[in-house]
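Please find the structures below.
Coordinate-derived values only; no laboratory data. These numbers come from a predicted model, not from an experiment. Cβ atoms are built from the backbone, for glycine too; each structure is taken alone.
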Structure I
Amino acid sequence: MPERVVFLGGGVSTLVALRRLREGPPELQDKLQITIINRDEWHYMPPLFADFALGEVREDQLKAPVANIAKRYGAELIIDEVVDVDPAKQQLKTKGGKTIEYDYLFIGSGVSYDHEAVPGLSRYGYHNYSLEGAKRMREALSKFKGGRVVMLVPGLPFRCGCYPFEMAGKLKYFAMRKDPRSEVHLVTVFDEKQMGQMFKDVFRQFRRIHNKLGIIYHPGKEAKEVREKEIVFTDGSTLKYDLLIYVPPVKVPEFAKNRPELVCPNNKKVLATTYPEFRNPKYRNVFVPTDAAMPCVNFPIAGIFSHAAAVSAADALISDLTGVRGTVLFPDEIVAVADFGPTGMMVTFDIDHNGPTQKMYVTAQSPMIKFMKLAFYLGWIDALR
């Protein structure tokens, strides 16, 4: 009987892990019965949502049919939403009423967001963490004539640690073209000391770029309530805005909400996983290389880490099924690319495999880097059409 391998989600980590499985030994391929379950028909490149919101790319450039992934790698595709995962019974239940059994499960469903973390946040603010959110933000930006833009980070953890710093730069670049007198304020729940601990020497480079752009910092500010044109903080202070862009904090996915064995014991907002094979701590046939689990092993919530984790997880499954040790280890270095509007930055993470903690440092800064980043993401989607 073939091994039933089910991928929950049709995003980046699923594509990377599935491709790695199909690169495995030829004798393994007939032993795999692969199924992808995705809530809709599209494979998205989420970093392009920001470019779409700013009017720099079209909607068709940021997505490709997930059916193309299934066809290319010999998988069955089910369009449905998983509402429960029962690892003891090795079953998934879907919103459409299906019960799907598996021998091995890859959770690659991505991050869930808490848009109600602060009262009024989703009502008065805009975000680009989903296509629908990016559409609303794009419309708001198209109507913006100038004024004060606030970039708000109301809680931890959030997806892509560099994002608010990048987006503040991009928004300043955008707003200045609307009205040179426009202001951009970056408001974060973490203070500058925490920023230094989180981003190490890279934070100094962030500040250098932001100082040149005239971005105003408000560190260590916890939002209590968002009102129309005003944010109220827990210390009693307020901040006026003309346009509010926010970073939604993450929350544990709905399918794991009533499954404590799937939730990270040290951070109830993310899924449980282990390093370096990215298996569930209790159920070794459940692989969790999604970015929704990265903080559980002290990595940021970012696609570059889930990409590497997906390769490691797929190699671990190949080893389980063949007895052959995987040839691809988790990398010693991971490189991120950031777009600040007028310039770009390349950041390198040195991985300590005993931790895994990271050292971070800037390896390059150039306007060319921002175009490299955009070209990579657009090329990723083009390759799946």
Structure II
Amino acid sequence: MNDFESARDEFKALKNMVYLNWAGLGPLPSSAKIAVEELLKNIYEWDNQYVSEAISSLQDGAKGQIAKLLNTSPDQIAITGTNTTQGIQTAFEAIRPKSGESIVTSDMQYVLTEAELQKWRDRGVDIKVVKNRDGVYDLNDFQRAVDKTTRAVFVDSVTWINGYKFDVPELSKIAHENNAFMITDSIQHLGQAKMDVEKSGADLVAGSAQKWLSDWLGLGFLYVRRKVIEELERPYYGYKNTEEPDGGWHTYFTLTDREQFPEFKFYSSDARKFEYGGSLYNMPGLTALEKTLKLINGIGMDRVQRRVLELKHELLEGLEALDFEVLEPYEEKHQSGITTFRMGVGRKKEMEVVEKLNSTGYAISYRAGGGLYGIRVSTHYVNNSDDIQSLLGALKSLRAKAGVKRN
């Protein structure tokens, strides 16, 4: 049994169905389930030593695995709360665009980060949108949009509609040549396509755990490049970004003569500066994430990415044989585990096909944005050829029932 087969055995969902919706949500592996059950058991029974150690060890373990995934150091990783959007909000509060400045973005941003951009637009910041050209982006369009007013270039490093993967290092050069920050929403990137943040040039990279990283909802994180940490604003004030007082918090909580408004010291030289003050971390989420990332990091992102694209190419060959329209007219360096296509039966019937498949043992989705729309399939490292061939067979059968023949 090879590494991919061993990892696949961790996912009960893959024994019950053909799961190809990792761009939506990722099922939990058994090692993560067992670890979370152990955590909850010890909290339920209240093992004092276990709980006390877990509060610090879980955050350190998860940050270490996130840093390994991104090829960076744990002190440049902040846990930002519940999701990627919160990480994006943290990033923009940290750079604080001013009225008269601009943010350059794409027309395939995730919808909830569009809401964040609307907030800054309402404050007088110009939002410049670069449009795709048949699912592809031309860096020259970004070059023309970025100017001396630009505070940040902001993109989904892998788009959620058709999986187009941006050349982040080249975009970063464009941003930095104009003294702008490079910010990415990388939830659709991390775990299925390699991202070396140290080589990417990105200043802030937001992600969360519930998709390709196979954790559950409620845990986001943010990479902050070391050289920009001190110049950025502190978005929040609270327990998690405040330095411990002499003797530690437990001692401080027992003092009877402490000042009501002491001169607290705040973290300023590492990513803890941006952590969500006032709350502890999502302990079950951190527990699961450390385990899921050990699976991915244990295999290595080079091999994971290669496996993801091998399965994607098998899918593309099958879709081409069926004469389906694939929304992917771009070279391999821009490819990811997301594949979006149309069957030629019309949008309404395609959505019915997705509903039918999702009710009969498959998991896929339908997405639209940036003038594009279609059935979205996402292949991951624990999928196999049987999954791809099963889906292709089901699509062929359903199209025949819809009364559309191959040309």
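Points worth noting:
- At a computed 4.6 (distance in nm of label points 7 Å out along Cα→Cβ at positions 61 and 373), which of I, II: II
- Highest-scoring entry among I, II, by FRET efficiency 1/(1 + (r/R0)^6) of positions 101 and 285 (r between Cβ atoms, R0 = 41 Å, to 0.05), is I.
- helix-only ellipticity at 222 nm (-39500 (n - 2.57) for each DSSP H run of 4 or more, over all residues; to 500) derived as -9000 - corresponding label from I, II: I
- For 23.4 (mean count of other Cβ atoms within 10 Å over residues 245-252, calculated) the corresponding structure among I, II: I
- Structure (I, II) behind the derived value 23 of relative contact order in percent (Cα under 8 Å, 6 or more apart): II
- When distance in nm of label points 7 Å out along Cα→Cβ at positions 13 and 301 is computed across structures I, II, the figure 1.2 traces back to I.
- Origin of the value 36, 21, 21, where semi-axes √(5λ) of the Cα gyration tensor in Å was derived from one of I, II: I
- Structures I, II, by mean count of other Cβ atoms within 10 Å over residues 213-220: label with the highest value: II
- Identity of the structure behind 0.85 (criterion: FRET efficiency 1/(1 + (r/R0)^6) of positions 165 and 253 (r between Cβ atoms, R0 = 35 Å, to 0.05), calculated), options I, II: I
- Mean count of other Cβ atoms within 10 Å over residues 189-196 derived as 15.5 - corresponding label from I, II: I
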